[in-house]
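What follows is a set of structures for review.
A short reminder: the numbers here are calculations on the coordinates, not readings from a lab. No experiment lies behind these values; they were computed from the predicted model shown. Cβ atoms are built from the backbone, for glycine too; each structure is taken alone.
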Structure 1
Amino acid sequence: MIVRPGGPADVPTVLGLLDEAVRWLVSQGRSGQWGSEPFSTNPKRVEALEAWTDDLHLAELGGDVVGALAIGPAPEYVPPAVGPEVYVTALVGSRRGRGAGRLLLAHARAEAVKRGVDRLRVDCYAGGGGALVGFYVSAGFTPTATFTVEGDWPGQVLEMRLPG
């Protein structure tokens with residue numbers, strides 16, 4: 001598996017990954033994270049994805065995109081960082097690309113080090129028994145702050161401190 005830069009031309013492919021993830025979550029009875037409607041049918045989500053293409057990274061396996069990572073500014077709903085950071089604004093992996101998420105997080109960590117920052121942060125859905133939080137903890141992140149969006153969507157901010 002390799003990581004390559006992405007861009008605007010990759011939006012349809014990444015939307016496909018996100019739609020696949022929604023279908024899988026719904027099939028597991030876990031629609032709380034992203035709902036039950038495809039990303040590609042929600043104009044606000046498509047617009048957000050188009051904004052992420054400035055710093056988009058894709059995992060490929062055998063020429064097929066099996067994961068996507070976007071780096072950007074932290075969303076307004078999370079507490080601000082104490083210093084410079086790299087923020088993971090989106091991460092999605094395909095069931096066909098086992099390990100793509102971890103590979104992309106390692107890439108984000110390397111990007112942070114290359115950019116001279118000592119902090120990598122991400123936020124995620126904290127519901128559903130905390131499975132996604134557990135994934136990030138197993139990848140080396142430490143939970144920091146919790147938050148809610150629109151009053152009922154539970155979120156968790158996680159941080160990885162890096163050698164500075």
Structure 2
Amino acid sequence: MEKEEKIKIDKTDRIIINMLVENSRLTNLEIGKKLGISHDKVRYRIDKLVKSGVIAGFTINVHPIKLGLPIWGDIIVSVWNLNEKRYKEWIDYLKNHPYVVAVWNLSGKYEWFIEIYTTDLQKFNEITNEMKMKFSDIIKDMESAFVLNEIKTYKYPVF
């Protein structure tokens with residue numbers, strides 16, 4: 001993994017980023033009014049943050065229950081005998097699976113953390129069984145847990 005260059009930002013940039021983390025739909029005019037600067041200066045700063053890669057994109061948070069996906073489960077997986085071909089197949093499977101919403105490669109006993117939203121427990125069970133069957137030669141250990149209550153969502157504030 002390449003070491004990323006740290007980008008220097010000032011207090012105003014940090015405030016703008018935090019405002020956009022809270023609500024990415026804020027207009028440059030709204031941000032400018034709150035900061036006491038022109039919307040053109042806000043646009044310039046946001047464009048600079050995007051160009052430098054500090055802002056990697058703008059997104060929304062979707063409520064999965066409202067979309068008929070009330071089951072939120074996480075799977076942790078330990079692998080072995082992983083060769084280049086199977087690694088690519090594993091990654092492609094995870095990236096393209098419609099119920100897999102996030103995947104992290106970890107250090108430690110478990111190398112993979114997989115976040116899944118499904119319609120029901122039966123569907124979650126089908127997904128885990130499918131993983132086990134397709135990748136039985138590389139999955140050493142697999143555990144799952146269900147999220148009962150969300151305390152804090154993904155947000156990356158800039159201090």
Looking at structures 1, 2, which one was distance in nm of label points 7 Å out along Cα→Cβ at positions 130 and 146 calculated from, given that it came out as 1.9? 2
Given structures 1, 2, which gives the highest value for relative contact order in percent (Cα under 8 Å, 6 or more apart)? 2
Out of 1, 2, which structure matches 53, 36, 17 when Cα extents along the principal axes in Å, for residues 10-81 alone is calculated? 2
Test item: semi-axes √(5λ) of the Cα gyration tensor in Å calculated as 38, 20, 12, pick one of 1, 2: 2
For helix-only ellipticity at 222 nm (-39500 (n - 2.57) for each DSSP H run of 4 or more, over all residues; to 500) computed as -12000, the structure of 1, 2 it came from: 2
Here mean count of other Cβ atoms within 10 Å over residues 90-97 was calculated and came to 18.8; which of the structures 1, 2 was it taken from? 1
When mean count of other Cβ atoms within 10 Å over residues 34-41 is calculated for each of the structures 1, 2, which structure yields the highest value? 1
Supply the structure label, taken from 1, 2, corresponding to distance in nm of label points 7 Å out along Cα→Cβ at positions 42 and 114 with the calculated value 3.0. 1
